[in-house]
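Structures incoming, each one as structure tokens.
FYI, it's all coordinate maths here, none of it is from the lab. Fair warning: this is a prediction, and the values are worked out from it, not measured in the lab. Cβ atoms are built from the backbone, for glycine too; each structure is taken alone.
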Structure P
Amino acid sequence: MGGGRDVEVGAAFDELRRADTVAFGGVGFAGTLLPVTEAYRRVEAALADDPAGIREQVDRLLAEATPAGRVYAATLLERIDPAAGRAAWAALRDDPAEFGTFVGCVMGRATLRDHATGQLSRR
């Protein structure tokens, strides 16, 4: 990656680190993308260019982020290394921390425990 892209990806990781809501798609009637969703997509796109560099940042995100940020981190980690992603979900399945969710027009709350258990049951 190069200069400007590095700055964009760094800013995206900062957004994910402090995320309070998990939304992978558009929200509301207009399908608006939240800043955190845009940040996730920027990091996801950067995986193709620098998977090793992104992996380091994802590992840090998993350790340092808010509960919502850790959901994004584990999801990204699965894309990079499925076994490591599964291990991350397994570690999160004992965490009762809550975060906001947004699916379409529906806002909700979830716990890392419930979300991780759901992710593990799909695999």
Structure Q
Amino acid sequence: MPSRPWSATADPGACSSADAKREHLAQPLVQEVAQRAVAGDPFFDTSFLLNDPVAYFAQEHEEARRRSVQCAVPGFALVTLDGAWTDADNDGYGEQANDCLDSLHPEAVVVDLLCHN
């Protein structure tokens, strides 16, 4: 049986809240994510201990993409595919960089490089 989100196990008519919580936390996927978060896995931070990982992974792809783009932090500079360069020294850089990220195709790949000279 696939893992169920907390909202599906929290039916007050089915069992007590404590029983529902134990049932939810006992699911193999929830246990695996919690163990990875506790072990310091960089892909499973401690927010997975406080929130429902099943609901997180069940969210729609478009919603996940939208949230990722909104949370993306532009680095010092942005180089677009047409070769246009802008950086943090330019007025409006943050807005321009975020507008560029917001307008990307949902399947676009963004590369973050650290360059030294």
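Of the structures P, Q, report the one carrying the highest value of distance in nm of label points 7 Å out along Cα→Cβ at positions 79 and 95. Walk me through the intermediate numbers first.
On the way: P: 1.9; Q: 2.7.
If we compare distance in nm of label points 7 Å out along Cα→Cβ at positions 79 and 95 over P, Q, the biggest value is for Q.
Which one of P, Q has log10 I(q)/I(0) by the Debye sum over Cα atoms at q = 0.15, 0.16, 0.18 Å⁻¹, as calculated from the coordinates, equal to -0.82, -0.87, -0.97? List each step's numbers first, then the result.
Details: P: -0.64, -0.73, -0.92; Q: -0.82, -0.87, -0.97.
Label of the source structure: Q.
If distance in nm of label points 7 Å out along Cα→Cβ at positions 23 and 87 is computed to be 5.8, which of P, Q is the source?
Values: P: 3.4; Q: 5.8.
Computing distance in nm of label points 7 Å out along Cα→Cβ at positions 23 and 87 on every structure in P, Q gives 5.8 only for Q.
For structures P, Q, which has the highest computed value of relative contact order in percent (Cα under 8 Å, 6 or more apart)?
Working: P: 27; Q: 18.
Between P, Q, the highest calculated value is found for P.
For helix-only ellipticity at 222 nm (-39500 (n - 2.57) for each DSSP H run of 4 or more, over all residues; to 500), the calculated result is -19500, so let me know which of P, Q that is.
Values: P: -19500; Q: -13000.
Among P, Q, the structure yielding -19500 for helix-only ellipticity at 222 nm (-39500 (n - 2.57) for each DSSP H run of 4 or more, over all residues; to 500) is P.
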